[in-house]
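Visitor: Alright, structures below, take your time with them.
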Structure I
Amino acid sequence: MRIDVHAHYFPRAYIKRMESLNADPTAGAHRPLASDDPGDLEQRLKMMDTAGVEMQLLSVSATFPYLDQEQAAVDAAREANDLYAELIERYPRRIAAS
C-alpha cells in the first residue's frame, strides 16, 4: 500500500476560526485542493489515484491551534479533530490523520 504521510487538509470552518483568533500563519491554508470544498476533495482523490496513492495521512500543519488563550486552543483543537474525523468517516480507506 502506498501512503502519502505528508498531506494537509484545511477545512474552511477551522480556518475561519483560526483567522478570527488572529492565529498565524493561516494564509498558507488557502492552497488549492487542500480545503473541504467538494471540488477540492474530488480532485484530491483523483490526484491520489493518478499517483498510485491509496491513503493520505493528513495534518493541520502550520495551522496548529497553538494559542495564548487555553480555552480557545482547546476549542480549536476539538473542532479540527471533529472535522478530520468526519472526513475519515467518509473516506476510511483513503484518509487518515495525525
Structure II
Amino acid sequence: MKSKKTIVVLIIVVILLIAFVPLFALKGAEFGGSDDAGSQMVEEVTGEEYEPWFTPILETLIDGELPGEVESLFFCLQTGIGVGIIAYCFGYLVGRKKYSHS
C-alpha cells in the first residue's frame, strides 16, 4: 500500500514540475504561431511573400479580420465540443459495460 502512495506522490511532483518549470525557465521567450512559421518558411524557400489562397468565410461576411477574442472563443467552443464528444463516448462505453447482462 505504501508503494502506491509513493508512486502517486512522485507522479504529482512530476506533473507540478512539468507545469511550473517552463514558467521560470522560459522568461521573456516569444512564442509564434504555426501560421507565422509556415509563411516565413514559404518566403525563405520561394523568395516571395506568401499570399493566402482564400479568406475565411467569417472574415468575408464581416468585411474585416476577426478580433483575437472571437478567434479564441471559437477555438474554445471547438475544444469544448470535442471534449464533450469524447467524454460522451467514454461514458457510453463504461455504462454499456456496467449495465450489460452478459
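Visitor: Compute Cα Rg over 2.2 N^0.38 Å for each of I, II and report the one that scores greatest.
Guide: Max of Cα Rg over 2.2 N^0.38 Å: II.
Visitor: Of the structures I, II, report the one carrying the highest value of distance in nm of label points 7 Å out along Cα→Cβ at positions 45 and 85.
Guide: Biggest value here belongs to II.
Visitor: FRET efficiency 1/(1 + (r/R0)^6) of positions 29 and 61 (r between Cβ atoms, R0 = 30 Å, to 0.05) computed as 1.00: which structure among I, II?
Guide: Attributed to the structure labelled I.
Visitor: Work out the source of -14500 here, i.e. which of I, II gives that when helix-only ellipticity at 222 nm (-39500 (n - 2.57) for each DSSP H run of 4 or more, over all residues; to 500) is computed.
Guide: I
Every number here is computed from the coordinates shown, using simple stated rules; none is lab data. Please read these numbers as outputs of a predicted model, since none were measured by experiment. Cβ atoms are built from the backbone, for glycine too; each structure is taken alone.
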